[in-house]
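The numbers here are math on the coordinates, done by the rules we state, and not lab data. All values derive from a computational prediction rather than experimental measurement. Cβ atoms are built from the backbone, for glycine too; each structure is taken alone.
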Structure 1
Amino acid sequence: MDLNQQLKRHFGFAGFRDGQREVIEHLLEGRSAAAIFPTGSGKSLCYQLPAMILPGLTLVVSPLIALMKDQIDALKVRDIAAARLDSTLSAQEYKAVLKRAQGGDLKLLYVAPERFNNELFRAAVKRLNIALFAVDEAHCISEWGHNFRPDYLKLALHAREIGAERVLALTATATPKVQDDICQGFGIAPRALVRTGFYRPNLTILTTPVEDEDRVACLAARLRARPAGSVIVYVTLQRTAEEVAQALQSMGFSARAYHAGMHDETRSAVQDWFMTAPDAIVVATIAFGMGVDKANIRYVYHFNLAKSLENYVQEIGRAGRDGETSVCEMFVCPDDMNVLENFVYGDTPALAAVHAWVAQLADTGDEFDVSLQSMANASDIRPLVLRTLLTYLELDGWLQGGTPVYGSYRFRERTPRADILARFDAERRQFLADLFDAARKAKSWWHLDLDSVARQINSPRDRIVKALDFLGAQGLLDVSPSGLLLRFRWRRPVSDTEHLARQLYARVRQREAAELRRLQRVLEFAGSSDCQASYLSAYFDAPLKQPCGHCTPCLNKGPVAMNRAAVSISDGVWDKLSAVRGEYAAQLRDARNFARFCCGVTSPALVRARLSSNAMFGALSHVPFAQVLERAEVN
């Protein structure tokens with residue numbers, strides 16, 4: 001087979017980029033493979049071209065709906081049959097896509113990793129001929145990766161369950177340990193791991209020491225001194241994005257903020273503006289960038305320290321995709337470490353909280369439904385951490401996950417209620433009338449708590465859901481589910497809850513230590529006196545043969561001093577904090593919870609007790625968490 005001819009025919013490209021052909025050849029020869037390519041180097045082609053050649057369906061797992069939409073739109077332009085299944089689709093649209101897949105009308109089907117929690121979906125996919133199972137952002141499978149997602153851990157199992165003929169794992173950021181996890185999890189032979197290296201010679205990497213109060217002025221000076229071009233400025237906090245964007249606007253720069261706390265419409269408008277404006281400046285959290293395919297981004301500034309070297313490489317990888325010289329500069333202020341460390345420490349619950357949660361879980365029936373948010377409030381463990389703990393219990397054989405269900409629905413009438421009821425026979429008419437009567441009105445929407453309504457009208461829960469889905473599919477109602485409940489059943493009883501809790505807690509602490517070490521590597525990189533491009537490449541196990549010649553040390557600007565100033569805790573402030581601890585002993589008795597309060601790190605219990613609004617909340621946010629925790633454990 002002439003792969004160049006296939007490439008030209010389906011995608012119009014004259015030749016392959018580095019690594020692409022090798023990956024595709026592995027797949028066409030029946031082997032699973034991994035592609036470790038830099039951001040913007042054409043990873044998606046590695047499954048899109050095989051999808052056009054292999055008989056059967058290519059199932060693509062991607063964590064971002066926006067990225068799915070962009071890729072599908074681009075494929076449709078080339079008359080390639082592709083579709084997605086995600087939470088934005090109606091029940092009718094979802095069924096139509098599945099029907100196309102079952103009928104062989106699709107070559108590529110995109111889904112989110114969470115889709116595999118649905119047993120009906122897994123059953124439907126088992127009936128399909130999955131020629132290729134492609135996993136984007138595959139580093140998320142590794143607990144030791146920088147963006148671990150619990151649902152990714154189970155993807156390797158699902159790939160085997162659905163009978164996928166071959167797997168392709170793709171990522172731009174994977175250390176040797178993460179590469180091993182990817183290959184082991186998906187059964188990829190070492191020779192089928194294709195890594196092209198992370199060094200891009202057109203990127204100038206600079207690290208500049210700054211004082212916190214000088215950062216905006218330093219950024220503005222850089223923007224004025226350098227030729228105009230598209231700019232991304234990365235910050236840690238949403239409020240920093242707003243403040244910096246406003247400061248730049250006041251200086252006459254064309255700047256806008258972008259972060260996850262903005263309305264979807266506003267974020268979309270900012271992204272559309274950035275894509276078309278030649279000298280746009282977006283001041284953004286890491287929520288910006290995934291799927292932003294703008295080739296001529298000239299500058300990427302890190303206003304704050306990057307969260308990890310993996311994040312850093314991914315973020316600077318958005319610059320200079322056209323091959324032209326681009327500048328990536330990070331302003332280095334060690335004070336940023338407090339905020340970044342607090343993110344890590346905030347995810348680690350107290351051992352007592354884990355033990356209480358395990359004991360409560362062990363006391364449930366053989367089968368149970370849980371709301372992560374309700375469970376978080378009851379246990380004082382953050383929802384994402386709970387999801388991770390539940391995944392550990394699944395993978396270790398304690399639990400078996402079922403299809404999640406929704407705890408509530410809301411609807412509004414698109415057709416008068418009387419006309420809806422008139423469409424059905426007497427029994428169904430009465431059922432729907434009872435259902436409508438049980439709903440609670442709030443402005444334009446009616447609300448239904450499924451369990452309470454099922455008891456009230458003496459009808460099975462599943463029948464209510466099917467009725468609402470049917471009325472929505474027929475266009476008679478606008479229907480929106482909410483309150484996701486995760487469904488599990490115990491596979492074996494827990495005889496020693498304390499032992500199991502300690503095992504789970506040890507894993508959480510291991511992750512904490514790994515994340516803190518990852519932060520420390522950012523400081524080491526910024527303070528390196530040797531070539532920083534070489535440092536980055538070696539971190540990802542692809543060292544350079546010679547210095548790059550265009551990073552801060554290579555340009556003889558010297559290493560960045562990275563000493564964190566020692567901070568003392570005044571006895572007066574500690575006494576005031578201790579008084580709050582005594583007043584709220586139930587929430588703050590545990591040393592870790594008290595340290596959270598002192599450093600301004602929220603938890604479900606602190607929020608519920610309104611302690612995050614207390615005048616002393618965050619009084620020691622300028623002090624390293626570990627230092628506060630040490631004192632809290634002594635006093």
Structure 2
Amino acid sequence: MRVKATTGLINSRQGLEDLRRSLTAGRDPNKTCIAICTGTGCHAYDCMGLVAAFREEIGRQQLGDRVDVTATGCRGFCERGALLTIYPQGIFYQRVKSEDVKEVIAETVLQGKVIDRLVYADPHSKEHFVHQEDVPFYRKQQRLLLGNNNRIDPTSIEDYIRIGGYAALGKALFEMSPEQIIDEVKESGLRGRGGGGFPTGRKWESTRHAEGQPKYVICNCDEGDPGAYMDRSLMEGNPHSVLEGMVIGAYAIGSESGYVYVRHEYPLAVANVTKAIRQAEEHGLLGENILGSGFSLKVKVSRGGGAFICGESTALMASLEGRVGEPRAKYVHTSEKGLYGKPSNLNNVETWANVPLIINNGSGWYSQIGTAGSKGTKIFSLVGKVNNTGLVEVPMGTTLREIIYGIGGGIRGDKRFKSVQTGGPSGGFIPESMLDLPVDFDELTKVGSMMGSGGMIVMDEDNCMVDMARYFLKFLEEESCGKCLPCREGIKRMLQILTDITRGRGRDEDMALLERLSGNLVDASLCALGGTAANPILTTIQYYRDEYVAHIRDKRCPAGVCKELISYFIIDEKCPGCGLCVKACPKEAITFVAKKKPVLLDQERCIKCGACRDICKLGAVGVK
């Protein structure tokens with residue numbers, strides 16, 4: 001897969017196409033390539049050690065002329081790491097370890113044999129899948145943006161150019177006017193993937209027509225939602241696709257200065273995009289006189305401090321200016337007065353990465369994907385109580401059921417589905433009765449949730465919805481910048497009420513008070529953090545009201561989560577008297593009555609840690 005690096009500026013569109021042909025011709029399509037996922041998720045599985053082990057073994061056996069090893073970006077199926085694909089056969093292996101290297105070389109690379117224990121086996125049907133595209137997790141996706149992550153080395157601009165990279169830029173610079181580009185993006189129906197869902201083409205048009213110079217283009221990679229890592233994986237795995245979109249957008253808007261704002265916790269994304277910028281400048285695809293077109297663009301990387309609020313546009317721009325990351329009132333649009341008071345266009349990573357696809361394939365092609373009001377695909381971070389966790393890219397309008405059961409493989413342990421939260425900590429909780437809801441911007445909003453940046457957290461029967469609302473409100477309280485009173489004090493007061501409910505101090509009037517405070521947040525908050533913070537509360541009260549009633553009136557947590565409202569007991573008919581729970585209890589609250597007899601549980605000593613229930617595999621420890 002790797003090709004010989006080239007140096008020197010590309011001074012024309014023809015020069016870019018000549019380089020592409022040279023790179024393609026210089027690559028032997030029949031040469032074996034072992035492409036190994038080296039995204040952040042797979043680092044937990046020692047993917048870099050795996051890369052080193054393969055290269056060492058290939059060198060030891062003097063197979064360098066027959067086999068390449070490529071470190072690629074994130075594949076999305078993170079819980080199955082470390083992942084690799086052997087080309088050209090397309091054999092897909094998962095959960096590969098360094099000790100498997102010699103066997104893979106001997107059996108698969110040299111003899112073409114498939115190692116059954118390394119291929120994916122469906123946990124339900126037990127069917128084995130040799131090729132990635134056949135694995136149920138991948139088969140039902142449409143990976144327009146993530147699809148190249150397993151084909152290229154993200155640190156190699158030659159790899160990106162070889163697969164068609166920067167062709168859209170050449171087309172935009174030499175075949176289209178800025179107005180035509182904006183019209184194409186408008187007609188495609190692309191909406192911002194950062195959370196707001198504002199039509200991208202309209203935002204570009206507003207920035208282009210705004211008075212003032214210079215104008216700025218900004219890429220938001222400050223992804224702060226718990227469990228979400230869509231932007232990180234794109235920036236790590238294919239940074240040139242994002243840069244290409246930014247250059248096209250800058251040309252359309254009339255900007256010659258850009259920023260990539262990356263949160264501090266994404267060191268690999270920072271490293272890869274920084275290298276991509278340097279490579280693009282060396283090849284004449286960034287910087288002065290791009291491809292000899294006369295258009296110039298400088299792009300810099302800025303690292304954020306990890307504040308959730310800096311995902312908001314004006315707070316992000318304040319941070320870029322070196323000020324405290326706080327939002328400002330929205331009556332002045334950033335397209336008119338943004339960074340340094342100049343017209344600025346901010347889109348997130350996923351939005352920018354869609355732009356080359358639209359320019360290459362046309363708005364007509366793109367607008368056929370998705371729903372009437374939400375076009376294209378969307379990447380979701382599917383996490384929680386689901387069998388197959390990871391990044392999922394599907395057309396807009398795909399149902400929750402198809403995502404959670406068709407791709408995610410259903411609920412772990414065959415437990416009952418209870419809820420899914422979409423849109424991050426400010427998103428709403430969606431019940432089982434709405435599993436057939438099409439996922440797009442408008443449909444999610446109708447049921448009290450939102451698209452957000454694409455987080456999707458699945459919950460089962462063991463989750464307490466009151467406690468989940470409390471958990472996310474706690475996150476929002478900690479991340480609120482505190483600039484406006486409704487958000488600062490409103491979230492704090494609502495969290496106090498929820499905490500009281502989960503601790504058995506709830507009152508009958510609490511639900512009405514929570515709803516009233518939620519209305520104040522929505523109407524009076526300065527930015528979207530406060531304006532959407534009520535979603536977890538409003539949707540849990542709407543769809544799981546019976547759980548609030550149980551907590552407040554019955555002083556009982558139906559899910560057995562809220563410690564002050566539960567007690568453990570031994571189910572005599574299930575208990576064999578094995579004593580495992582006795583050993584697990586840290587407070588000696590469980591003792592034998594007699595040898596081989598059920599045990600007793602002392603409620604005065606019990607600290608409700610759940611260790612006894614966790615260790616009992618027979619279900620002999622109950623909770624009420």
Structure 3
Amino acid sequence: MLTLLILLGSTAAPIQVGVARVEITPTEPLLLAGYGSRRAEFTSVDSPLHARALAIGEVAPLVLLAIDNAGVPATVVDEVSARVERLHGIPAERLVVASTHTHSAPTLTGYAPILWAGRTSAEQREATQRYTDQLTDTLVSLTTRALDARAPATLTWGQGRVEIASNRRVLDGNGDWRGFGHQTDGPVDHSLPALVARDAEGEVFALWFGYACHCTTLGDRNTICGDWAGYACGELEADGDVVALCTIGCGADQGPQPSGSLALAREHGASIAHEVRRLAASELTTLQRAPVARSQQVDLPLVQPPGRAYWAARSVEDGFEAELARSLSGKPMPTSVPLPITTWTFGDELGVVFLGGEVVVDYAVRLKREADWTRLWVNAYCDGVPCYVPSRRVLAEGGYEAEFSQVYYGWPAPFDPAVEDLIHGTIGRLLGPGFAIRPDTPEPSFLAYPSAADLWARRLPRWAADLTGEDRAWLAERFARNALPGCARIATNEGERSEWYDYAGGLRERAALRQSERGRRLVWATAPLAHGDRTAVVFAGGLGYESQPATRGYSLVLNGAAVLTFDLTRSRTTWTSLDGGIALHYLPTWTAPEDTGGLFWLEVREGFWRGPGQRTIEVRSLGEGSRRWFALDDTVDASAVEQQLRDALR
């Protein structure tokens with residue numbers, strides 16, 4: 001059991017709180033939501049799916065349902081709300097249905113309808129409807145369980161920070177959308193709000209946290225999984241008799257970095273769980289009263305859609321737009337999209353915003369600059385996911401979230417830029433003046449992606465704490481060599497310059513030499529070195545693409561002669577010359593399933609380099625036909641990174 005002391009000096013009256021959890025992993029083959037390329041039913045289960053409920057308050061309780069699913073459509077939300085109101089007298093404005101937006105959960109009837117229109121069999125549609133009906137029933141019974149479980153509790157809350165999300169909207173030189181990737185200067189929201197419920201004995205029994213990021217770490221892997229949100233909840237619930245709920249912030253244009261594997265989903269989940277645990281053990285703000293809910297639906301205007309003749313012409317074609325045209329036939333042309341907005345206000349201590357749709361991060365950025373972000377928590381993917389909700393900036397840039405994603409959701413045109421002010425005005429009215437920015441409100445520091453140096457400084461303490469005694473001894477031996485800067489400038493690059501992850505896990509443009517063609521070279525000069533003594537130099541770089549075919553690797557050439565060979569590794573490794581006089585050491589400080597980034601130390605015997613001055617280091621490909629790579633981070637001061645390592649291990 002995760003146990004914490006109730007904060008001394010708190011005089012808050014107990015608040016009635018109840019939680020419940022149920023597994024919702026499907027028991028029959030189903031299509032998964034999120035990627036139209038997956039047209040077959042899922043193949044296996046990587047981790048179970050859950051729905052979780054949190055009920056707060058006694059006389060007029062509020063209920064939050066957090067569901068491991070890409071998006072619960074408004075039709076399901078409406079049905080659950082109606083049945084809950086009949087059973088418990090709780091109106092729709094006091095019930096929030098939130099999706100974790102994992103792309104590894106079954107699609108539901110009514111979610112992104114054009115994505116599957118004309119592409120599924122009757123059997124697949126019937127199976128989807130069965131799961132949708134089962135989930136609807138489950139959410140109603142889950143709500144009842146949470147309400148029945150209410151007991152006196154103390155609620156506290158606070159905000160932490162994790163740096164998993166990055167802006168995925170890559171722009172060209174003109175500021176227009178180019179595709180998905182990692183736009184390091186794009187807006188982000190790295191805040192991690194969390195609410196902690198403790199029972200009368202001070203034991204934590206509920207944790208609710210949020211983060212603004214897609215649950216797409218696995219890519220289009222065709223398996224069931226809660227992604228990072230599911231793994232974070234699972235880790236926290238493994239601590240004891242705790243229910244952990246995750247809601248997603250304005251993460252529509254935010255992707256987890258790095259991505260691409262089950263291992264990374266687990267790693268991201270562990271990072272978030274670690275921060276939630278840290279928050280729960282810290283001094284948080286005690287909430288004095290149960291929340292009050294306010295809700296309003298706003299109609300977001302579309303720009304003028306193409307005329308009927310356009311859609312008639314499209315309807316006889318193939319593709320998503322043709323399916324949209326056929327769905328519009330004989331119906332009034334939509335001119336707006338309904339978007340639900342709800343707020344929960346715990347006095348003036350915490351204002352929680354719940355937005356429908358896939359909302360881009362700009363909405364959270366603007367809210368947290370115009371209101372008091374220290375008392376604000378913003379969520380999206382709530383009470384129906386009718387479409388993406390772009391900002392004025394995103395609409396101007398164009399691309400997926402602004403334009404052609406509308407087709408998948410069944411809308412005939414992009415939004416009018418006026419939607420941004422309409423949404424913000426509605427949120428302001430629902431929150432009320434009590435959450436206006438104060439003169440002493442600090443500037444938020446979590447709305448920009450950190451530099452590699454900042455990432456390294458924040459991750460280094462935890463990284464160092466995980467080192468084994470053997471790792472520490474190995475590093476101590478390297479430090480004793482007093483390494484000098486090992487890269488001053490690149491002389492020859494017969495490879496490429498590309499952008500990939502460096503020693504800190506941040507994207508960086510660097511020189512890269514692949515094993516695609518034998519004999520290609522990467523040559524660089526060290527900083528000036530002294531004459532005579534045994535010499536050690538340090539430089540930053542990386543090795544990667546483990547799944548590519550293995551070849552003979554690389555040759556390290558010094559003084560015009562090959563002295564040793566090395567190849568891809570994902571762990572601490574030393575390569576030595578035949579006579580033992582030259583050694584190349586590699587320490588990965590950032591790892592992913594295919595790649596690593598870190599520090600290289602090159603040690604040469606006394607007298608090997610004659611005379612003072614710069615030295616030349618050459619790496620030459622010995623392989624061909626493989627995209628395995630060696631990279632040199634020529635813009636990194638590796639000596640400074642090494643010093644940070646020294647300081648962390650003192």
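Of the structures labelled 1, 2, 3, one was used to calculate FRET efficiency 1/(1 + (r/R0)^6) of positions 154 and 258 (r between Cβ atoms, R0 = 30 Å, to 0.05), giving 0.40. Name it. The read-out comes from structure 1. Given that distance in nm of label points 7 Å out along Cα→Cβ at positions 282 and 506, derived from a single structure, equals 2.1, which label among 1, 2, 3 identifies that structure? So the calculation was done on 3. Tell me which structure, out of 1, 2, 3, gives -10500 once helix-only ellipticity at 222 nm (-39500 (n - 2.57) for each DSSP H run of 4 or more, over all residues; to 500) is calculated. The read-out comes from structure 2.
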